[in-house]
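Right after this note come the structures.
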Structure I
Amino acid sequence: MINIEKGVSIILHDWLNVQKDELIHFITDETHLREAEAVERWAYGADAVLKTTILNSQLVQKGDVIENMTDIFCKENVIIGATDFSFITTNAIKTAVRKGARFLSLPLSCTDGSSLLENDFIEMDPKVTFRDARRIINTMKGCKTVHITTEKGTDLYFDITDRNPGYFNGRADRKGLIGSSSFEVFVAPVENKTRGVLYLDASFGYIGLVENTVKIIFEDGKLISAESEGHDADKLLNYIESFNSENMFRPGELGIGLNRISKTRGVSYIEDESAFHTFHIGMGRNFGLGGKQEAAGHFDIVTNDPTITADGKLIMDKGEIAC
C-alpha cells in the first residue's frame, strides 16, 4: 500500500502533467470525499484551478448524468472521472476530448474499504506498458480475426475488421488524449460477430472474484448462456439483467492486461482487468473505444492465461507476450 498523497501525485503530476493555472474538473461521488480532499490539497500546492463535482453514486453507471455535462466538459483542460464507475465510454467524453480536453478514467471502486489511490498497482511504470502495448498493437493492426483459447477450454473468435487497437497506460498528458488507470491494450470488436465459448475464471469486475469457473456461450455477438457450479453464473446474469439493457449482453471490448504489479484480487476491478497474464471482455457500451454500441453501462469480465492470435499471428502464449 502507498499513502493517498503519493497516489494523487502519481495521477496528477506523472500521468496528467497538470500545469499551473490549468482547470481540473474532478468528478466523484459521495463515497469518495477523502480522495476529493486529497486532490484539493494537491491542486492548491500546484497553483492549479480545481472544480469538484459530487454526483449521486447511483446515477453514474448508466451515463445519462454524464451526457448532460457535455457542454461543461468542452470548456475544461483536464477532466477526471473518479466515481465508482467508469464513464470513459460515453459520448460526452468523446466530444470533450475531440475539442481539446484531456480525460482520465479513474474509477475508485474498491471492495475492501481502501482507496484505489492507496493501492500500489498504480505505481506501474507507464514506459514498460507502452513497450508491451506497442508490440501487441503492431501485431494486431490490420488484422481481421482475434482467436483466444485457454487450457480450461476457452475458444473465442472476435471480428476486428477495420477496428483500430489502442492502449491505456495511465497517461493523458496532452490535449485530446483519453487515459485510464487500467493498463491495457483494447479493441472494440465488430458488433454482432463475437462467437464461441469462454471459461471465465478470474473476476466479474465490479462484483468481485469468480469462485467457480463460469462457462459462457457467445453467438452472433451476444451472451446467450452462462452456467457454473454454485451461484457464480446466476450472479453474473442477475447483474447484467439489472441494467434493463439488451446490449449489456453484447461484448463491446476486448482487452489485454499489461500491469505487471496488478493481481486479480477482486478488490478493484481496474486492478483486475489490468493484471498481466489476463484478458477481459468489456460488456455493453463502447463509445470512446472505437465502437458504435450504446448500452446502459459497461463492465468487464476477466480470464486468466490466454493464448491469443490475430490472423494466425501469435500475440500471447498462456498469458505471456509472444510477439
Structure II
Amino acid sequence: MSKTAILFPGQGSQKNGMGKHLAEKSKDVMELWKKAEKYSDAPLREIFWESNDDALMAHTKNLQPAITVVNLALWMYVSPSVIPCAAAGHSLGEFSALGAAKVLDIDKVLEAVSLRGRLMSEADPDRIGSMYAILRLNVEQVETLCKEASDATGKLVRLANRNTPGQFAVSGHKEALENLVDRAQGVGGKCIPLAVSGAFHTPLMAEASAEFAKFLDKMEWRNAAFPVYCNISGEALEDATRLHAAVRKQMTSSVYWIDTICNQWNSGIRKWFEFGPQGVLTRMMRQILTTTEATDNYQTVHIPDLAAAEKYMEENS
C-alpha cells in the first residue's frame, strides 16, 4: 500500500456554496459552521452559501474560518477510509493539518483561524502592502528581482510563496512590488495581482504575528498523530514544542511548498489526498513532481465536496 499524505489548501481555494451539502447532511458539520461564525463574528453561511459576492468570500476575515471548516469537514467525513502517514497545509491550510493530526483541538483551530483572519485583515489599514503571483520565471530570477526592487526603492519585497518551480508569490510594499513587476515583465515574467489585504508572509505582518502568538502560546499543543510538514521550512515535525515554534513564525515567514512536497516524495509518500473546493494543491503538485523522477508513479485524490467524498467512501468501503 502506498504511503499517503493529506493536504489542505488556504486562501484562494474558496468557492460559492462550499460545504453546504455536507453541513446539511451532518449536524456535527453544521455545528462547526456555527462555531466558526461565533468566533469570527461573521455570517459565514450567508456569505458563502447565499451571497454570490466574490469580494465578501475573498475577504480574509471571512475566508479563513470558512475554508478551514470545509477542509476539516471533508477530512473527517473521509477519514475512516484513509490512513495518512503525514499532513501538510498551504499557509492557512496548515491549521487544518494541525487539526487533522490532533496537534490542536478542532474548536481551537477554528478560534485560531478566526483570530488570524481578523488580525491579517486589519494589519495594513493604510494598504501599503500587497502581493503578486509571478509566473514563467525560476526561483533564482525571482529572488534576484526581489533584491533589485528592494535596492532600487528602499522598500521591502520578498519571495513569499514558493509554490511550484514556475509559480511564486512576492509580497511587500506596493512601491517595491511595482518596481519588481516592471523588471519581471521585462524578462518575460507574467505578473498577476493577488486579492489580499496586505503583504502576507513578510515582516510587515510582524505586529499581527506578535498578537497572534500570544493566543497560540495559551493553547494546548500535543505531539502529532502523524508528522506535519511545516510551511516555514518544508520539514516534517511531530514534537508539540517544535510545531508550536514553527507556527508562531508562519505569518511573517515564506511558504516553502516546493520543499514540502519534495520532502514528502523523498520520504516515500506516493499518494496524496487534497481536501478543499478547488484542487489548487493537486495542480501545483503535478508541476512540482515533474522536477523529480516521479513521472506518473504517484496518485492524487481530490475531495472537493460531499459528492466526491461519498463516491470515494463507496468505492473504498
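Each of I, II could give helix-only ellipticity at 222 nm (-39500 (n - 2.57) for each DSSP H run of 4 or more, over all residues; to 500), but the derived value -5500 comes from I. State the single structure among I, II that was used to calculate distance in nm of label points 7 Å out along Cα→Cβ at positions 24 and 40, giving 2.0. Traced to structure II.
Assign the value 18.8, 59, calculated as Rg and Dmax of the Cα atoms in Å, to the correct structure from I, II. Working through the options, I get structure II.
In terms of distance in nm of label points 7 Å out along Cα→Cβ at positions 184 and 216, which of structures I, II is highest? Across I, II, distance in nm of label points 7 Å out along Cα→Cβ at positions 184 and 216 peaks for II. Quick check on the output: 44, 30, 25 is Cα extents along the principal axes in Å, for residues 200-303 alone, derived from one of I, II. Which one produced it? That value comes from structure II.
Comparing FRET efficiency 1/(1 + (r/R0)^6) of positions 192 and 248 (r between Cβ atoms, R0 = 25 Å, to 0.05) across structures I, II, the highest figure comes from I. Here mean count of other Cβ atoms within 10 Å over residues 80-87 was derived from just one of the structures I, II, and that gives 17.9; the source is II. Across the set I, II, relative contact order in percent (Cα under 8 Å, 6 or more apart) reaches its highest value in structure II.
When mean count of other Cβ atoms within 10 Å over residues 64-71 is calculated for each of structures I, II, structure II gives the greatest result. Here volume of the Cα convex hull per residue in Å³, for residues 32-95 alone was derived from just one of the structures I, II, and that gives 82; the source is I. Largest in distance in nm of label points 7 Å out along Cα→Cβ at positions 48 and 280 among the labelled structures I, II is structure I.
Throughout, read-outs are computed from the coordinates displayed, never taken from laboratory work. All values reported here derive from a predicted model rather than from experimental measurement. Cβ atoms are built from the backbone, for glycine too; each structure is taken alone.
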